[in-house]
Structures are given as structure tokens and as C-alpha cells.
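Structures for review follow.
What follows draws every value from the coordinates through simple rules; no lab data is involved. Just so you know, these numbers come straight off a predicted model, no measurement behind them. Cβ atoms are built from the backbone, for glycine too; each structure is taken alone.
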Structure P
Amino acid sequence: MKKPILVTSIMAASVGLGGCFASATDSSPTADLRVLHASPDAPSVDVLIDGERVLEDVSYQSGSDYLTVDPGNALVEIQAGGETVIEQTVTLTEGGSFSVIAQGTLNAEDDAEFGLNVLDDTDRRDNGTNDVTVLHAAPAPAAASVDIYVTGPDDELPQAPTLNDVSFDTNATLPEIADGDYQVRITGADSQDPVVYDSGALTVNTDVTAVAVNSTQGASPVSLLVWTESDPAVTTVLDNSAEVRVVHAVDAAPVDVFVDGSKINGAEPFEYTDILPVQSGVRAASTAEQGGQYLTVEPGERAVAIAAANQGVDNALDSLSGTLTLERGKSYTVVAAGDNQDLPNAQLIALEDRRTASDSNQADVRLVHAAAAAAADPVDIFVLPDGETPQSPTFDDVTIGEDTGYSSLASGTYDFTVAADGTTTNVVPGTQDVPIQGGQVLTSIVVGDDVSNLEPIGLDDSRP
């Protein structure tokens, strides 16, 4: 019986590779070799074979097609910033095909040291069947030993995994895979709960090397690299999930929040300045910075509706209902903004969030105007080091529903002055003398129905 497994039809960004290598003439013996960058803390690298640079600026989670090379003992060298990180002699048999995976971590504090893993693809390549090789290249703590389940789309997990107790640096080949759609799920070894990675529906119709690596995006610590002889050579398949949190910015209006018809705020109403989800069932204070907590949902079109408390989804407010399109691996904040005395003009503000700083030495900071106060629409926003006098606004004429986008700031103390249009006097308490540290990702949402009660809701967007 043919065992099921994967290859994806999901599109990915093109791989940035430079150079080629074909030293052999048409009449001379050859071998084929390709290279994959699977080390999460290594920068972009160059690849040299026997001293000749054949690939340039290969970034993490990128890889090459097969290169035609001379058979024999080849010195494979990985360079970063012009310095050799590792070199290894690889024996390439005439007519053979080989995959070289740079994996592990440069700053390893465990057994996942940076190294080259060489796979011999010769027997399974071009043999007339779909053969799939699975490799665990995700160093702990992102993934220790795992169980891997391959099923039909949306099937229940079977009692026994397809591959069990797969540890780092371990690979296995599943031969003669039938064309079709499949779903890959990864759990901890000897446990079906929780599922730490879910591929969603994938299509298999060719040979593939599937490499589990540390994820750079999304709720799961793991992503799957699908390496084939197609274009692009490597496709990153993120966990089949998106993340959402909801902020209540409609004053004095306890509500219930529904996603796809199901209430998500539990038994208690969702109150003004509340944030969903809450931790341990306790509603968070509006003045606290919330630590990157989100609801995990399936990507795609999600119907969001907000109704007065205990009135049911059928009585949801038209102005606070809509369909959100959520992309796999992305995180979102949805703000219900408006005045309780003018609910027909309330609105849902949908924001795509950044979960890691663009530079570890800088903080990324975003301000959102969600205040219904008429005297604060629009506002001018000044972002200045503490003590500097506002003159020209950093962001001018910001109206309700708009945000500044993320700005990168050096570590220090800042004044975030929010002023009525054309003025320089701050009207939002708690936005002066704000300490900022490199690596932070922060959002501040200004709420309030009158200039006298404006306040910020501070959110920590960074992934814990």
C-alpha cells in the first residue's frame, strides 16, 4: 500500500540565489548536488565547492536546484560575511544526486550544533514514483523529539503516527506516495495534544524533501520547507493558523464578541477597554501592557460580529460586524471603536501586527486613533525624545480609524504627544516619559469619547 505524504501547492517568495556550477563537459562524468539553508541563527551564506563560489546570499529557509558538479570528493564550504563557517568533504558518486542541508545553530547550547547533513537522493530520484524524505532540522527548544502524522485533509489523528519519536537530525523516506491531497500534523513524542504544527491541505505529485525547521512567523514554533525540483525550489509552509486579538474601544457599552457565530468572550460581557483574549479567565486592566496574547483561528474569511451583551449574534450591530480575511501565519488586532451615543457610526479597525522587531537594537512602535471624541478628530502626533518641544508633527491629521504604522526608535525615553489638530498640547495622559527598549514591538491605542477622558491602551505585540 502506498503511504500518504505531502508536497504543497502554496505559493512562496522566490529564492534569492546567485551563481551556478557546471564544471563538467557534456561527455564527462557528473553528479548532482543541491544546498538548503536550515540554520535559524545563521545569516545569509555563500556556498563554495572546491573553492569555487556556486551560490551567493542564500538566506534562511532558502535552497537551490540541483547543480551539475564533478563526481568524487568535493569540499563543500559555507561562508558568512566572507568567513568560513564550516567546511566538509562530501563523496559524490558518479551519476548520483545529493542534498546538503546546513542545519543546527551557530550558538548551540545543546546538541544541535551547526553542521552539514548530507542526504543521498540517488535511488529515490526519477524512479517513477513519488518518494518523500522527511528531515527533522528544527533545533530545540522549537522542537524536541516529535511524532509526525500524515492523513487525508481534516481526518482525525490516527492512534499511531506515521513517524514516531523523530529526533533532531533524523530523516526517513516514505516511498511510492500516491498523488493526492494530504495533511501533516506534528505533536510532541508520544502525545497527540497539543498539535504544534498543522500544514492544512497539501498536494503531493512529485518527489519531495520535507524539512521541519524553526519558524520565523506564525503561532507555531515549526514550519515545513518543501524542497522539490520545481520553481521555486523551496516553499515555506507555515502552520495553518492566524492570530487575532480584540480591543473594546466603545465607551460604556458592554458587548459580546462573535467569530463565525460563536461567542468568544465567555460568560462575562466584554467591557470598555477590555482586551481579548484574557489570561487565566481574568480581565486585564486597561493600563497594563498585555504580553502578546492572541486567539488562534483558522486563516481565511472569518465573520466577526459584536452585539450588545446577552442579545445574541442575530442582534449584532451592523457597524461593528464584518468579514475579515486572515492570512496564514499572520497576527491581527481588531479594535471596536466609536461612541455609545452614535453606534451607527462605530467601526471595526483591523490591523496587521508585527510580532518581532525589525531590528533587535530598535523598538517598533505604532499608535492607533480609536477615540470617538469629536475634538480629537483629527489629531497631530509628535514622537520626540523626552523633553524636546513639539514643533512639526511626526504624523499630522490622523483621524479615527487610522494608525501611524510601526516606527523604529532607538532605546531611550520618549514623549508621544497627541494634540488636537494644529496644536502642540498633549491631550492624552500617560504618553509622556515613556521608556523604550530595543527589541520591543508596541502598540498604543488612544480611546475615549471626550477630550476629558482620553487614555491609551498599551499592547505588547512581540511574540513571547
Structure Q
Amino acid sequence: MSKFTFIKLVIAVVLFNPGFIIGLQSTDTFGNLAYAAEKKTPKKTRRTPAMREKIYNQIARAQKFLDEGNKAESVEVIDRLKRRMKQLNSYEKAKVWQFEGFMHFNDNDLMAAVKSFEKVIAEENIPEAFELSTLYGIAQIYMQAQDFGNALLYIDRWADLKGEMTDKSHAFKARILYAQKDWQGSLKSIDNAIAYREAEKKVAKENWLSLKRALHFELKQPKKVTEVSEKLVRLFPQKGKYWVELANMYGETNQVRKQLAVMEAAYQQGFIEKKSDFKALAQLYYFNGAPFKAATILTEQLAAGTLEEDIQTLRFLAQAWSSAKDHAKAIPVLKSASKIAEDGNMDARLVEVYINLEDWDNAIKAGQDAIKKGELKNPGNVHVWMGKARYNLKQYASAIKSFQMAKKEQSVKKTADQWLRFVEKEKRNEERLKLAQSSVGA
């Protein structure tokens, strides 16, 4: 069912029910949507004429035709009544206009419907409840038609006649003002609606709180947004989206510990579904000193197919495993990343992991692959690492060449120079030792 069809169905229930269209009583209501019009007995009683039985029967007949799908016959009955308007009293006229308005509404001709309903309230001496519910209904139709100015005009006319606002009418007005981007006015109305309801010891409606949250967001009031988000979680803990929204707001307001706690709770309850939220949780774990948890959740979601094996995700996963001191698990991740990378930066990361594991041969091989692919962000680091690996393998000449290459990069020049002097000294010492051993042997 489309949104428009749903709205139409709701208003149809409001406008077209036997008690409303043809009832002889003077307390016509718009059903749930006209809650504000029916909640209390009108302040004063109007002297209103009664509907005569023959007019009642004609309107009932028109309704029967409409119920049976015979619209043409229904229209003919109403047209005959309209031709006799001078013979009808004000209440009977109002009922005819009301029926005509519904038929226009049922045809999706909203403006024609409004014109008919305006004729209802133009009649004098109709029941006050009838006028109130019609005013409220016109406001709703204008809202549906996105004519927010007239929607506001009619809800204000309704309030003037009734002499007060109720929780639902405050909420309705808040929606109108929100549509007009009157954030402050809308906030005032929705706050009144919530306060009215809570004063009656009732729980504030979920969509009202959601509107209040959106308004504080538009007004750039992050602390207020956070407060409403906390309330939504407290009142509707089964709704996962509110947990994630609250976590995001804790992050926005620099309450990182709370952000992590709420996000973790959401994850444990199975509320996290979006890949962006899984990544956000992993980042929270990582930057709050829990890289193992970060790596675990990324690995699980990659295996589940929730996350894609792209460069960014694989890089982060490898970094998490390395930070968790589980360098061995970072190796296959970086190898997978290397296969899809166009540059050598993943191979460069692999060099560092092999260095940490003291796997000198593989460190050198990964370094060679990195240099071959090129476009390195920090080529100097790769040369330094390769120099260290070659030094540990006592490949002093090759190590010296690596450090000489590293010295060309300003970012590692000092480190490379220190290592170069050290390795050159070690090489000379080894040469002297070999020479001494050779002399003894001679």
C-alpha cells in the first residue's frame, strides 16, 4: 500500500462512516483523526434544527448506492437534494455538502472536496462538534495536498472555536510547521503535545519524539538531540535504530565511552545491520584500546558477506591484527589486499609485519614487490625495513645499498644515516675479523 493510499484510507474512515454522514445525532466526529474535536463536550449548546426523516432517507439511499459501487445513482440522489436546497434547513444542507465533499475526496479531487466541506461550515446553526470536526478535516486535507499555509489556517480556526488545544492537535500543528520549516514553532507545538500527554501519565508517542529529535537536529542542538535519543531508547528499547542513533550522538557530543557501550549493546542484541555501523563499531573498539575485538568483528562480517573485501577494510583489519600483536593473522589479509591493489602500499605494510615476526627473507621479498609496483606513500620506510632484514641476514653490502636508498627520502634520512653508519661499522668489523682469522690460518 502506497503512502498516499494509506492517508486516503485513514481520512476516508474519518469522513465516511454512517454516524458521520447520515446520523441524526448532533455529535458528529471525525473518528481518531478528529480526536481533538470529540474529546470534550462543546462549551455551549447551539440551537440546531433536526434532520427530517425524508432527507435522512435520501442521504442514506445515496450512501447505499455508493457502498454498492453505483456512483452515478448516488450522485443523482445528491443532485436532486441540491436542487431543493432552499427547502432544506441548515443542518440538512450541511449534511448534503458533507456527502458531496466525500465523493470528491474519494475521487482524489482534494480541492473540490475542500470547497464542499467549506460549504458545510458556512451553514449557520450546525452542531459545534460537527463544525469542529469539519474544520479539523479540512486542515488534514490541506496537509495531504501540501498546502501547509491553509492547513495551519484551519487548525488555528479549529483551536479558536474549541477554545483549547489537545495533545494530538498540538502534534498535528507541529507537523504542519515542520513542513513549513518553522523549526522553532514546530518544536514549541510538539513539546506541548508531549507535555500534555505526559501530564496524563501516558507515554509520549514514538513519532512525536522522533519529530522532536529531528527538530533539535535542524536547530543544531546536539545535546538536546542526545537527550531525546536517550528517551527513545528508554521507552522503545526494542527498536534497534534508536540505539545506533544514540551511539552516534554520543560520538557527536564527544562521549566516546558511552558511544562504545551503547554501540556494543546494540551489536549484542542484533540491532546492527548496516555495514557502515559494523565498521563504526570496529573503529570504536580499535580507538578505545580493543584492537582484537575490532579485528574479530571485521573478520566475522567479511565471512558473512556483510562487508566487502576492499582495500580500506582489509587495510584496517590488518592494522587491527597487528595492533593486537597477532601479526601472523595480518599476513593473509595483506596478501589479499595486495592482489587487488594497483600500487605497492599493501606490500609495504606486509614488509613491516614480516619485520615484526623476524621473517627476514619474506620481508625482503615483500619489499621488492612493493618497490616494483611503486607509487609508495613512504618509500623510505620500505628501504629501511629491507636494510634491517638484510643486516640480520648478514648481507651487509645489500643492507648498505638499502640504507643509501633510504637516505634519499627526507622523512627517514636521519634514521637511515644512523643505520648506515652502524652497518658500515659492522661490515668493517667482520672484514677485520675475517682477515685476522685468515692470518692465523696462514
Structure R
Amino acid sequence: MGSIISHNRKCRDITVLVIFIAFWIAMIVNSSFGFNQGNPLRLTYGVDYKGNVCGDKHSDPNLSKLELRYWQNPNQVYQSGLKDSQFKLADARTICLSECPIPSDDSLYWVCDYPEGDIRLSMKDWINRNYDYFEFLTPEMRNSSLQLQGPCYPVIFPSVNVYWSCQFIARPSNTSLKHWQQMGGVSINEDIVIDKSIHKSINSRSAVLKRYMADIGKAWPVLIVCGGILPLFLSVIWLMLIRHFVAAMPWITVVLFNILIISVTMFYYLKAGWIGNDAISPIIGEHDAYTNVYGRELTHLRAIAILMTFIMAVAILTSIAIVRRILMATSVLKVAAKVIGEVQALIIFPIIPYAILAVFYMFWISAALHLFSSGRIVQNSCSSNCCTYDLVAKRVNCDRCCGYSIHYTPHIGVAILFHLFGCYWVTQFFIACSSTVIAGSIASYYWARGETSNQSDFCLNPFVAK
């Protein structure tokens, strides 16, 4: 055996190893940029009229419990939806709330700006009052509010929580509208454009991509259990079953694989609404059964359901076509079972690269979320009329009333592509290292012709070192 297997081995890929180390340094630098400039909350929540991200506990004021973005001025939303209008929805006045306001049946509700200046209310009191302090306003402030210039704005349209933004429903409350007109408020546009303008923004391709990335961050318990712990447990069980049920394992594996494919396909059919009534809805929380909002994600699910149908058909037909090869696999597994019996460390060793990759994936996903959300929140430059009452300055301000947007750095696309490639290369590197160690151990057993006189030759330790 000694003449067949060379034990005096050394690394022959120093150049590639140096490149890989340099690549890792670049990965750390690239990720540090994301951690410094990014905020994953931006992927889910909107920005208010102060430039704060809704739900951010580090903002001023503290918005930790205020996660929903609400457009205060309905006329600005209407103007942003007109074809020839220069006004953009990003410049419409928004505020962060804990729930979407609903018009009153017998009076007029108001959503007022964050309390400051002469409004002596704490944020907690403001929330408990349903964001309404209209009764504390001076005559000047009330007149400004009736001109839709704040600090308080009427709740005329009902709204629902659509992906953490309050989507207007173009059905104004007659009672609230009547009270508004009796108080001398300016005319409010009631066209369906007010509905479409917000929906177009929420359903844009960039907004959908951000939500997909945010879902990865929110689904970390599912990823840990279903993508980490459960596969590890099942893989160890599978290796142990090979030793005791060699003849049945190829058939069990093929059958379970097809059952899994069918189950996943049926799940997509359920969520796409083609089976049952459990289709996904972009509306979060309880809402009127007659309120329907279309989400681009539903189209994506239906496309995936069609793709999974094709994959399912190919998997089943392929399983039928390779019946004879499955019989051949039984002979291969018998040899594998014998190897596992002699080199029992093979059952435990995969946990090592698995643990390394698990730590890497946690770092990589966190860095990816920060990279996708990296950038600066800056105030827009707009020429439209967006005058609002400033509680601190105690006057209507028309100078700095534009909305805020996230401006991404020019090279962010390259940084994200580099990060994606890094995930692929690191994954393949550790898989290759693991395969090499396992192959070395199994090869030593194979060339020993099954003799166990020199067990140390096919244990894993020397091959890990090499």
C-alpha cells in the first residue's frame, strides 16, 4: 500500500491560495462598506418627512413602534399620479404611524405631525391620541391645516397596510368629507388616481426586489431550522441508514425526492391561488374582505408554480427511466456502506465544513442585506409647491419641504456582484476541500483492498492536514 499511496505530499497551488486570501481581504473590505453605509430597515420601511426610516429606534424622534408609512396630504398623492404633473410621490409628505388611519363615522379625524415646538405632547401621548392634536392648534395653525399645509391633515380616505405602507382606497368617507367642507377646507380630489399612484410606487420592480431581500433577513428562524439544522440531522440519518438498509435506500431516496418535489409544487399552487383560498395577499393584517390589492409577487409565484410543474414532470419521468440504474446504485451503496463501517469518522466529518459554511453564510447574508440597503438618505430637489407649516419656526415653510430618498453610491452594483461571486467561490472552495479529504480517505481504503491491518492509513486526520 505504501508504494501505491504517496504520503510525502505538499501544497502545489500556492498562487491560487494567495489569490484566495487576497480575495477574502477584499470581501471583508467590501462587506465593511455595507455595514457602514447600510441599514436593512430601508429594504422594508419607508422614509418620513424628516428623512427618518420608519421603525428605526435610533432616529429622532424614536420610531421603534411606528413602522407604517402614511401619506398625509391626499392632494399631493393625487398630483403625483397625473401624467403631466412634475410633482413626484417621493416629495409628498409622509409620516410614520403604528397603524393605518380609518375615517370616523361621525366626526373628522386628523393625523398631525410629530409633536414639537409649542405642541407640548410626548410621542407616547401623541400615539395614544391617534396622532391627533388639532384641538391644541392656534388659529393660524388651524387655517394652515385647512389649506392642507399642516401641521394636521384630515383623514378622508380609508387605507390598508400594503407592505408597510398605507395604501389609499379611493372611496372617501362622506361623513369626514362633509365635516371638512363645513370647516372651510380646500377641495380634495377624489379620483381613483390617488389609489393608483401609491400602488404604482409600492409595486415597482425596485420595491419588490427590496422586499425579497428583506424577506431573507426576516426569515432567519426558518432558514436556520429548515435550511440548517434539519438538513444536517437528515443527512446524518441518511448516512446511518445506508449501513443498515443498503438495498432499500436508493428506492427510498428516489421516492422521497419525488414526494418532496410534488409537495413543493402543490405549495406554490396553494400560494398562487390556483388551489384553495390561501393565495398570498400584499395586505398585512386584518382588512375588509372586499378590498383587493394586486401584488407583483403573486405573478412571480404563479410563474414559479409553472416552472415547478415542469421540474416535477421531468423528475418523475426521469425516475421511471432510470429504474435499471437505480438497481446498479444498490451495488455502489453496498461498497459505500462498507467504507462507512470501516471509516466511521465519515459520518461526523461533514459537520466540520458544514459549521464553517454556516458561520460564513450568516456573515454573508448580513453583509448582503447591508450592501443592498447601503447609501445616503438625502432631501430631494423639487420645484413643486410643497409648503408646510413648521412647528419649530412657527410659520409656513416653502424652502425645504421636499421629500427624502435613498441615493445609492455608483459602484454599489459592482459591490453586490462581487459579494455574490464571493459566496459562490467560498462555497465551492470548502466543498472541494471536504471532497478532497473524503476522497483521500476512501481511496486509501480502496487501494488497501479492504484490509484493516493499517487503519491509520485511511483515517481522516492525515488527509485533513494535507
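A compact table of results
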quantity	calculated
Which entry (P, Q, R) yields the derived value 6 for relative contact order in percent (Cα under 8 Å, 6 or more apart)	Q
Distance in nm of label points 7 Å out along Cα→Cβ at positions 60 and 196 - structure with the largest value, from P, Q, R	R
For helix-only ellipticity at 222 nm (-39500 (n - 2.57) for each DSSP H run of 4 or more, over all residues; to 500) computed as -24000, the structure of P, Q, R it came from	Q
Mean count of other Cβ atoms within 10 Å over residues 204-211 - structure with the largest value, from P, Q, R	P
